[in-house]
Structures are given as C-alpha cells and as structure tokens.
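Okay, got some structures for you below.
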Structure I
C-alpha cells in the first residue's frame with residue numbers, strides 16, 4: 001500500500017493505492033477530511049470494431065451508507081436512475097479526461113467513482129475528478145495526464161481551495177477548475193455577479209492550487225505506475241486522402257460557406273455520398289475511412305477560412321452576434337412565457353409559479369434539502385431535424401439546465417421575499433450553437449413576463465477559439481460547426497454588472513491568462529448587446545402576476561392551534577383544501593400560507609381556518625353546544641375544539657338545584673366568557689345574558 005498526501009484548506013488530501021480493487025487496471029482511494037472516494041479505471045483491452053469515437057463511460061455514484069443513511073423509496077437501494085448531482089459530477093469527470101486519450105484509442109473504458117464516506121463539510125465531486133486522473137495515470141491505459149480538479153471559493157476577499165460547505169454559504173463564487181500543470185482544461189461554476197477580472201483571478205488561483213495534486217499523481221506514477229499499453233496508430237492512406245481531396249476540395253470549400261445550417265448539412269451529405277460512391281469501387285469496404293478524411297478536410301478548410309481569409313461560415317465578423325428577435329406572453333394560459341431567437345438557435349421558455357409544496361425534495365447522503373427554483377432544459381430531436389425516441393433528459397440536457405439554473409439563480413428573489421416556488425422549462429425549438437445560453441435569455445424574459453421580481457436581467461453567450469501556431473482568434477456567439485471544429489467552448493452568462501455563471505472546455509494544450517481575459521471581455525461586449533435587445537421587448541418585471549398564477553394569502557394563528565387546524569389524521573385541513581380548491585402550508589411559527597386560484601377561494605379558506613383556530617376572549621358571546629353535564633355545571637363547546645365550563649351558579653338568575661333542569665347534552669345555548677385563568681380554563685355564564 002502506498003499513500004501520498006498534501007494539505008488543502010487545513011485538511012489532509014491523500015491518494016492511496018494498493019489496498020482495494022486491485023483487479024481494476026487502476027484504482028485509488030482519494031480522501032479529504034472524512035470524505036473518501038474510490039475511483040477505478042478499467043479497459044476491455046480489445047478494440048471495438050466499427051466505431052470512430054472513444055467509447056468512454058464515466059459513472060459517479062453517491063452511496064447513502066457513506067453518511068450512515070438508508071435511501072428512501074420502495075427498494076431502499078441507490079442503484080437505478082442517477083440523481084442530478086451524480087449526472088453533473090459524471091460530466092465534470094468526463095469532460096477534462098476525454099481529450100487526453102490518444103487519437104485512435106477505441107477500447108471500451110469505464111471509470112467508476114464511488115463515494116464511500118461523506119464528511120458533511122467536504123463535497124466529494126472534485127475529489128472524484130482528481131481520483132479518476134490518478135487511477136488512469138498509474139494504470140496501463142494510455143492517458144496523457146495527469147489532470148486534477150479543485151473547487152475555489154472566496155470569503156471576505158480571501159480565496160479558499162476546496163472550501164467547506166459552511167464557507168461556501170458565505171462565498172461569492174463557487175467554481176470548479178480542472179487542469180494540467182501547464183493549462184486549464186475545464187471551468188464550471190456560479191458567481192454572485194462579479195466583474196470579469198475577479199472571475200479571471202479566481203480561475204488562475206485555482207490553477208495554482210491544483211498543482212500539488214498533480215505532483216501527488218506523478219509521485220504515484222514513479223512508484224507503481226504500469227507500462228502503458230501500445231495503441232496501434234491509425235493508418236493514414238495518403239493515396240486515398242489525395243483522391244478525397246481531388247474529388248471534394250473545391251466543392252467542400254464552397255459548402256462550408258453556405259450560411260444556413262440545414263442547407264449546409266444537406267450539401268455536405270450529398271457531397272459525402274458522391275465521394276463515397278465514386279471511391280467505393282476502387283476502395284471497397286472503406287466508406288467510414290473515406291468519411292473520416294472528408295471530415296478532416298472540412299475542419300482544415302473551415303479553420304483556414306477563419307485564420308487566413310478572416311471570414312466565418314455565415315459571413316459575420318469575429319465579434320458579431322447573430323440577429324436576435326424575442327417576444328413575451330406567447331402562451332395565453334401559462335404564468336409567463338418568452339421566445340428567444342438568436343440566428344438559428346431558438347428556445348421557448350415557460351415560467352410556472354407554485355406553492356412551497358411544489359419545491360423539489362432532494363434526498364442525498366448528506367440529507368434532504370429543498371429547491372424553490374428549478375430550470376429544466378429539453379432538447380427534442382426536431383430541433384436539429386432528427387428522428388429519435390423520447391426517453392427523458394440526457395446527461396447533456398441535465399448539464400445545460402444546471403448551467404442555466406446557476407446563471408439565473410443569482411437574480412431570483414430569496415424564498416423569504418417571494419413565497420412562490422419557481423420552475424422554468426426551456427423547450428429548444430431550433431439549435432445551431434449555444435441553446436443553453438439562449439435558455440438563460442429566454443428564462444429571464446419568461447420570469448419577467450410572469451411578474452417575478454428578479455433583481456436584474458441575465459443574458460448569456462458562447463465563445464469559441466481557433467488557434468493556429470501563434471495566431472489566436474476568438475469568436476463571439478459560435479455556431480455548432482465552429483464549436484465542433486474549434487478549440488474552445490466557453491459559455492459566459494451574467495448581468496450588465498458582472499458574471500453569474502460560466503462553463504469552459506478546452507481542446508488545446510495551453511490557454512494563457514491573456515487569451516482567457518480577451519474571451520471574457522469579448523463575451524461581456526456581446527452580453528451587453530444581447531441585454532439591450534431583450535430590453536426592447538421587456539425592460540422590467542411586470543407589475544403584477546399573471547391572472548392564472550396562484551394567489552398567496554398569509555395569516556397567523558396561535559401555534560398551539562395548529563393541531564386544531566390539522567385535525568385528527570389531517571381531517572380538517574384536507575376538508576378545507578378539498579372544499580376551497582387551495583393549497584395550504586403551515587409553519588411551526590403559526591404562519592399559514594394559502595395558495596388559491598382566486599380571491600373567493602382564499603376568502604373561503606380564511607373563514608374556515610379562522611373558525612377552526614379562533615380563540616375565546618373575555619367578554620365575547622358565543623352560541624355553544626353542550627358537550628357534557630356534571631353535578632357542578634355544564635361543559636359547552638364555544639369554538640371547534642374549545643370548551644368552557646358554565647358553573648351551576650351561572651346557569652340562571654335564580655338558584656338552580658339540578659343542572660339538567662336547565663340544560664342537557666346537545667342543547668345549543670348562548671354564553672358569555674367571563675374569565676380565562678392562567679391555565680387557559682374558560683369560565684362561561686348563561687346568567688350574564690339573561
């Protein structure tokens with residue numbers, strides 16, 4: 001067993017090898033505090049024939065036993081549909097690793113990160129990123145590593161690496177950075193509306209902070225690293241490449257200049273079919289190889305168009321945003337709606353308001369928590385002209401929704417100021433580049449259309465990069481092809497004042513601080529332009545909520561009366577909900593929130609609640625019902641669940657010898673409250689009203 005360690009945020013960060021999971025190609029235990037993550041890397045060792053991609057699978061799983069908890073649900077098991085946190089963390093691990101495998105590596109490879117122990121203050125996600133790299137680095141799997149992942153926060157101006165959850169509560173940023181010793185390869189996080197310079201400084205502070213984690217992996221590699229397996233190089237047939245260029249170069253150069261995505265794709269499809277048909281006789285069975293050479297040619301010509309001719313596919317300048325149009329109030333019965341269109345990317349965003357009962361309940365090893373703001377992103381096949389079955393959100397959909405949610409949450413009013421639960425759904429209607437950032441723009445407009453008092457407007461844009469030798473070109477508002485064939489996908493969202501969220505993936509070995517600063521500043525210029533276009537449609541939240549949004553009414557009752565409101569087995573409150581068509585939330589403080597479709601329903605519910613929770617007052621007169629007769633008086637219910645005693649001396653103006661001469665069980669009688677003692681006992685009088 002070998003263990004190496006360093007210190008991060010005053011806690012030991014360690015990587016241990018050689019004690020568990022030894023049949024995997026590589027396995028490590030990564031620990032910080034009481035959080036422990038097992039990460040394994042396994043390859044099939046056999047080439048999967050007939051594919052032209054890396055068959056890498058990354059699975060991150062949080063086990064409830066890690067926190068001494070038993071999962072809910074019928075089966076009481078974790079294995080099944082992964083949680084949103086597990087999906088997002090799997091993506092965090094996958095994105096920086098995938099570009100580090102050699103070209104032509106076609107072996108089935110799986111990385112599994114299993115959370116074995118959870119320290120409530122230390123999130124395992126960034127430990128899993130470093131652990132995945134370490135497991136690959138010491139294994140025989142070919143991997144150009146190491147990389148490491150680290151989270152950075154900032155409290156009172158001081159940067160903190162891998163901050164605790166308590167520190168994150170006070171932090172004005174929460175960013176995950178993955179990188180090598182020379183370069184940043186991934187950035188993901190949310191920011192509390194900070195200027196670009198602060199974001200840039202935080203990213204590079206994190207990069208400095210992850211270097212000790214790289215040193216630990218290099219130390220392990222030196223001590224127990226296995227020789228890397230030989231991967232046969234993909235043979236390149238220069239003669240066939242020459243034939244492909246001869247047949248396709250001139251036409252492909254024209255095809256990549258077609259501005260419209262669908263027209264361009266159709267032209268590429270026809271060109272590919274013609275070239276494959278022409279060459280299939282001389283080169284039978286090599287259709288996939290020919291298609292690959294055509295893709296290489298397309299990439300080369302597209303990059304030459306940008307770097308040498310200084311032109312883009314659709315004719316825009318490098319800093320130009322595609323034409324924008326947007327509208328609000330498109331859907332008559334929803335609470336808020338908007339369409340946001342930028343070029344050939346279009347989303348319809350819909351805002352829905354609900355009660356606190358509509359909050360999302362999330363069960364995790366760290367415990368239960370509730371979300372009052374949600375963004376859900378849907379990417380149906382028709383938005384890119386495809387046919388495929390609908391099977392729920394993919395990992396990409398969940399990731400894009402989470403990015404938009406981070407971007408917008410910075411301006412959403414806190415639940416104590418705005419009692420509604422808020423859900424935004426983004427339906428991507430067309431896609432050609434950065435539908436996640438269009439979701440941010442559409443989500444902002446939909447919330448404003450719904451009358452949600454957001455603190456500011458948020459917009460987002462995706463930036464690209466083409467780097468050839470020393471020439472660096474940054475592209476604003478990239479198309480899908482510029483994303484696929486370029487060197488960077490950098491999404492930045494924010495307000496006019498600063499950044500609220502960002503996501504970056506890099507395909508080149510090195511990204512300097514100067515390049516990243518240029519990209520951030522260019523993104524800010526684009527963001528301000530987009531915000532100005534959005535303001536032309538709606539520049540502030542509507543003054544009132546939609547007529548179809550639930551109405552919220554609040555009232556306070558004595559906390560001791562809560563059980564009277566609820567009733568035995570919830571009988572009373574269920575009756576109110578059923579009769580009035582409302583939702584009711586009752587807090588321990590006695591605050592009652594009533595969510596109703598209209599004022600009439602709310603008023604009816606208030607009357608019913610008041611009847612159940614009224615308290616007797618001295619001097620008040622009530623029509624009560626006799627519940628029980630004793631020798632010394634009668635017990636009369638004056639309010640639901642509230643009884644008082646009419647003493648025999650208070651039954652009549654003349655002397656009464658037998659209580660039953662005046663009252664019997666079930667009689668209704670007018671009585672007056674003449675006293676309530678310190679123990680809450682109520683004294684009633686019939687005589688006082690005669």
Structure II
C-alpha cells in the first residue's frame with residue numbers, strides 16, 4: 001500500500017486529504033444541528049435519510065472547493081513546475097477557504113435557531129452596519145460556543161494545511177511521470193471531481209428540491225450544506241409564474257380598480273360627506289418582534305403583554321393580521337408604503353429605490369398638512385432607513401445620534417424607555433406647532449438576543465429572558481401611554497400598535513406563523529366610541545388605506561393595500577426570505593423558491609400535505625399571491641409607485 005501511495009503524485013494526495021477532511025467536517029456540524037433540534041416525534045428513518053442525503057451536498061461543496069487548486073496543479077504537473085510560491089499559494093487558498101467553511105458552518109446553527117432557515121444571503125442585510133452585526137453576535141452568550149468553534153476550527157485547519165504543505169507538497173512533482181500517465185491522472189481526477197460536483201453518481205446534480213421530500217421542515221433542511229444553501233440563495237428569484245399582463249390584470253380585479261390613473265392599481269378614494277373629515281394626530285408604534293403568540297392572541301393562551309391586551313378591549317382590533325416578512329425592513333415597507341416585499345430583495349435598499357419616490361402614508365398625510373416624524377433606537381444607516389424614509393415623506397428622522405447622553409443597552413442602541421421618553425417630549429413640541437402630526441416609533445427591546453436593559457426599574461415576573469423582554473416592552477409601552485394620557489393632545493390622537501414582524505417559535509411548518517401573525521390595534525378613547533374586533537384576513541399593507549378611511553380624507557390609493565373597514569381579502573400572503581406563504585382561514589400554502597409546494601390545515605396544526613385534494617384552492621392562492629407580487633415588482637421596475645401625488649392627495 002505504501003508503495004502505491006508513493007507512486008501517486010503528491011498534489012493528488014494533498015488534495016485528497018483536504019477533501020476527506022471536508023467530508024468529515026460538514027457532517028459533524030450537521031450532527032450537532034440535529035442534536036440541538038432533535039424531536040422524538042419524527043421517525044428515526046427520516047433523520048437517517050437526511051443525514052445520508054447530506055453527504056451528496058457536502059460532496060458537491062467539497063468538490064467545488066478543491067476544483068480550482070486541482071486545475072492549477074494540473075497545469076503545474078504538465079510543466080513540471082514546483083515552486084515555493086505555488087505551495088504557499090495553495091496553503092493561502094485553503095486557509096481562506098477553511099475560514100469561510102468554519103464561518104458558514106458555525107453561523108448556520110444559531111442562524112437556524114433564530115430564523116428557522118439554513119444559512120442564506122439574507123444575513124448580508126446587516127453588512128451595511130457591521131458594527132450592529134458584531135454587537136448582535138457578541139451581545140449574547142448563546143453565540144459564544146459557536147464563536148469558539150469558529151476560531152479554534154479555523155486555527156486547527158490552517159495548521160493542518162501548513163503541515164500538509166511541508167510534509168506532502170514539499171516533494172512536488174518528483175515522482176517521474178510519463179506524458180501518458182499525466183494524462184491518465186488528469187482524466188481520473190477530472191472524472192472524480194465532475195462526479196463530486198454533481199453530488200455523487202446521480203442522474204442530475206443534487207438540488208435544493210431534492211431535500212424537501214417529507215412533511216417535516218427540519219428534516220428537509222437538515223440535509224442541506226450551509227455553503228450550498230448560502231450560494232444557492234444568491235441566485236435571482238424570477239417572479240414568472242404568470243405573464244406580467246395577466247398578473248397586473250388580476251391585481252386590478254382583486255383591488256377593484258376602475259379607470260386609468262397612470263398606474264395599474266391606482267384608484268381614487270373619496271367619502272360621501274367631506275364635512276366629517278377629521279385631522280387627529282397619529283402615533284404608530286411598530287413593535288419589534290411582537291408576535292401575536294406573545295400577546296392575548298396566543299394560541300397557547302399565555303400572554304406577556306397585559307397592557308397591550310387591556311387596550312385592545314377598548315379599541316378596533318384585528319385578530320387575523322399578518323406581517324409582510326420576517327425583517328424590520330419588510331415591516332416598514334409594508335406598513336408605511338403598503339407594498340409587499342419581493343422574495344430575495346431588500347425593499348429599502350436596491351437598484352430601484354434611489355431613483356423614484358414611494359407613495360405612502362407619510363406622503364399623503366404630509367400633503368394634508370401633517371408633520372411627519374420617525375423615531376428609532378439605533379443609527380439611521382441600519383437597513384438604509386434614514387435615506388429611504390427621509391426621501392419618501394418623512395420630515396424628521398430621530399435615531400441614536402439624538403440620544404447622546406443615553407447608554408446603549410444592546411447592539412441596536414438605546415432602550416424602549418429612552419425612545420419613549422425622547423419621543424414624548426418631541427410630541428409635546430409637535431403639538432404646540434399647530435399642525436397635526438404623524439409619528440412612527442420603532443421599538444427594539446424585544447429583538448434578539450433577549451437582554452433586559454441594565455438601567456430600568458422594571459422587575460419581570462418571568463425567569464425566562466425571552467419572556468422577560470416582552471414583559472418589559474409591554475411595561476415600557478404602558479408607561480409611555482400613561483404619560484400621553486395627561487397631555488391635552490391625547491384626546492385628538494389615534495394610536496396604532498402592530499409588529500414589524502414576529503419571532504421564531506416552534507412550528508410544524510417551514511414558515512412559522514409566529515413570524516408573521518401580529519396584533520393590529522387602533523386605539524383612541526375619545527375618537528373610538530365603540531370597540532370592535534375583526535377576524536377578517538389582513539396584512540400590513542392594509543394599515544395605510546384603513547387609517548385613511550378612519551380620517552375620511554380623500555386620496556389616490558396607488559398601493560396594494562385595502563381598506564379593512566369596507567373591503568376584504570380572500571387570502572393573506574407574505575414572504576420568509578425565499579419562501580412564500582399564503583393563508584385563508586383554514587389552509588396554509590407554502591411555496592418554495594425552485595418549485596415544490598405544500599398545503600396544510602394550519603387551524604389543526606396538521607403537518608400533512610393536502611395539496612393533492614385541494615389543487616384548485618392551492619392554484620387560486622398561488623395565482624392571487626403571484627399576481628400581487630409580480631404587479632408590485634413591475635411597478636417598482638417601471639417607476640409607477642409615485643403616481644397618485646398628482647390627484648386626490650390634498651395638494652393645492
């Protein structure tokens with residue numbers, strides 16, 4: 001055996017050892033992911049099948065990583081080139097490669113725990129604010145084991161690469177090979193790499209859809225390799241289920257568009273008696289990660305928001321309300337501009353956002369004499385919020401820079417208490433200016449990691465950090481509202497409470513509904529004389545038109561939102577990065593990026609895919625969803641989102 005190995009070119013041995021090391025490394029992380037998320041409710045055979053399939057994805061990734069060095073070594077072999085710089089170059093390549101391997105593999109596990117998804121390019125949304133990303137990671141001790149694995153794994157792998165360079169590559173191409181043997185070596189290694197790049201000896205290369213073969217989301221995702229899922233997610237999603245003409249026509253029909261106002265969804269909204277038009281102040285509180293599952297709407301019956309629950313009993317509230325996505329940027333885009341987030345695109349920061357104006361709540365209210373203001377706890381660069389919101393209707397943007405004396409309570413700036421105290425003083429200033437004000441407050445304290453503020457008098461009842469921060473957020477909101485009640489402008493103010501998105505909680509489905517189900521409460525004791533509870537399906541895009549109905553202010557609705565007081569949606573739809581979900585009041589359709597759909601009875605929590613028995617319903621849900629998404633994308637690309645400012649907006 002030793003004699004046989006000695007006859008093998010050293011570079012093949014070198015690449016072979018590193019290839020095998022990768023094939024041991026990737027399954028180790030997969031097994032750790034399994035141990036941390038293991039459930040006895042899932043048949044062991046399914047776990048075994050997923051682990052076996054995972055080898056195909058690992059083989060593909062390992063083959064791609066080895067392919068470039070193999071090409072370089074092929075060329076060097078034919079020219080009998082063996083320099084120190086070549087060997088060092090290969091060591092540098094693999095050192096960097098292993099750094100990214102350990103980075104992706106170490107980040108993948110906490111990313112899955114946080115989002116319910118394997119690693120994908122949505123993690124790059126924070127690259128414009130690296131300080132916030134680093135602070136987020138370092139702010140929670142739960143990430144420390146993965147940081148340790150990353151650093152130790154990277155160091156040990158680099159030591160292995162250096163050892164192999166000195167012990168294996170040092171001999172270079174001292175083995176004498178004839179031209180024929182070189183060609184045979186080239187052909188054999190090429191064949192092995194081509195087979196590996198396909199994920200093994202398969203009819204076609206292994207793809208994402210090959211993993212989604214069971215009714216258990218975790219099992220389906222378990223097989224994937226984090227580097228594979230990350231780079232696969234970077235391929236563009238084409239919303240081409242329907243022809244654009246058909247999609248736009250459908251959207252116009254769903255929204256009851258009549259006439260041509262320069263945009264396919266623009267419609268004039270007027271009210272019978274303009275004398276009843278009112279101009280109350282509007283304070284919209286966009287609550288970070290406030291899933292309905294943490295409130296009185298929880299399916300478990302356990303609530304951590306007693307204040308929020310109490311005011312919902314004296315307000316207009318919607319129990320079947322859903323967020324447009326799983327990120328704050330999705331929530332801002334949906335609530336303030338009544339547009340859905342297209343899968344795989346950052347709605348506030350893309351090639352189209354800087355070149356056009358977006359028509360939404362702030363713009364319309366500003367045109368009707370309102371001052372428009374936005375408050376957040378972190379720096380304005382995060383998610384491109386400062387530029388986008390100032391450019392699209394907001395007069396003032398208050399952020400971390402405006403609280404110079406307040407301490408940071410986490411990676412996202414100051415606490416909810418600081419935000420509320422600062423905003424309260426500003427609201428008093430706005431009220432003295434004589435014009436009504438529209439103000440949006442974006443809270444933060446319920447963002448992961450769950451850390452209680454260091455400077456607070458609040459004492460939580462729960463001993464669980466995740467529950468404590470929700471108790472705190474509700475307490476801070478209650479304190480803010482108590483102060484507002486003592487001000488003269490309170491009686492002429494509408495308060496709106498909803499989530500930017502929910503949070504990841506155990507779910508039988510690939511898209512946890514806890515990430516999208518949100519409270520939606522319109523509260524104004526002096527202006528709302530009778531509380532009402534609606535159970536109709538609603539999404540964040542409907543907030544703006546619904547508020548305008550409350551105000552009885554004529555305008556042109558150039559959005560995909562509807563007035564929930566007078567209209568109703570057949571379905572609610574949303575995106576979780578590269579998954580699209582659609583609901584009626586019983587069924588939940590999940591649509592995957594590259595094909596594959598499942599339909600579930602979510603009211604019973606049943607994991608069975610019933611799409612076969614309900615094909616017509618699933619097709620209707622998919623047609624509705626893609627008609628809306630494709631129309632929104634077409635409007636974005638063709639600069640039709642600002643239409644409506646010319647008519648019915650209140651401009652003189």
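A short reminder: the numbers here are calculations on the coordinates, not readings from a lab. As the structure is a computational prediction, the values presented were derived from the model and not from experiment. Cβ atoms are built from the backbone, for glycine too; each structure is taken alone.
If mean count of other Cβ atoms within 10 Å over residues 528-535 computes to 17.6, which of I, II did it come from?
The structure behind it is I.
Which one of I, II has distance in nm of label points 7 Å out along Cα→Cβ at positions 120 and 464, as calculated from the coordinates, equal to 4.8?
Only one of I, II returns 4.8 for distance in nm of label points 7 Å out along Cα→Cβ at positions 120 and 464, namely I.
Tell me which of I, II gives 19.2 when you compute mean count of other Cβ atoms within 10 Å over residues 56-63.
Source structure for this number: I.
Could you tell me which structure in I, II was used to calculate FRET efficiency 1/(1 + (r/R0)^6) of positions 248 and 544 (r between Cβ atoms, R0 = 25 Å, to 0.05) as 0.75?
Label of the originating structure: II.
Say we calculate mean count of other Cβ atoms within 10 Å over residues 416-423 for every structure; which of I, II gives the highest result?
With respect to mean count of other Cβ atoms within 10 Å over residues 416-423, the highest-scoring structure among I, II is II.
When mean count of other Cβ atoms within 10 Å over residues 360-367 is compared over structures I, II, which one is greatest?
Comparing I, II, the top value of mean count of other Cβ atoms within 10 Å over residues 360-367 belongs to II.
Work out the source of 10 here, i.e. which of I, II gives that when relative contact order in percent (Cα under 8 Å, 6 or more apart) is computed.
Comparing all candidates, it corresponds to I.
Identify the structure, out of I, II, from whose coordinates distance in nm of label points 7 Å out along Cα→Cβ at positions 24 and 320 was calculated to give 5.6.
Matching structure: II.
From I, II, which structure was log10 I(q)/I(0) by the Debye sum over Cα atoms at q = 0.06, 0.09 Å⁻¹ = -0.48, -0.88 calculated on?
Considering all the candidates, the number was obtained from I.
Tell me which of I, II gives 19.4 when you compute mean count of other Cβ atoms within 10 Å over residues 392-399.
II
Assign the value -10000, calculated as helix-only ellipticity at 222 nm (-39500 (n - 2.57) for each DSSP H run of 4 or more, over all residues; to 500), to the correct structure from I, II.
Here the read-out was taken from I.
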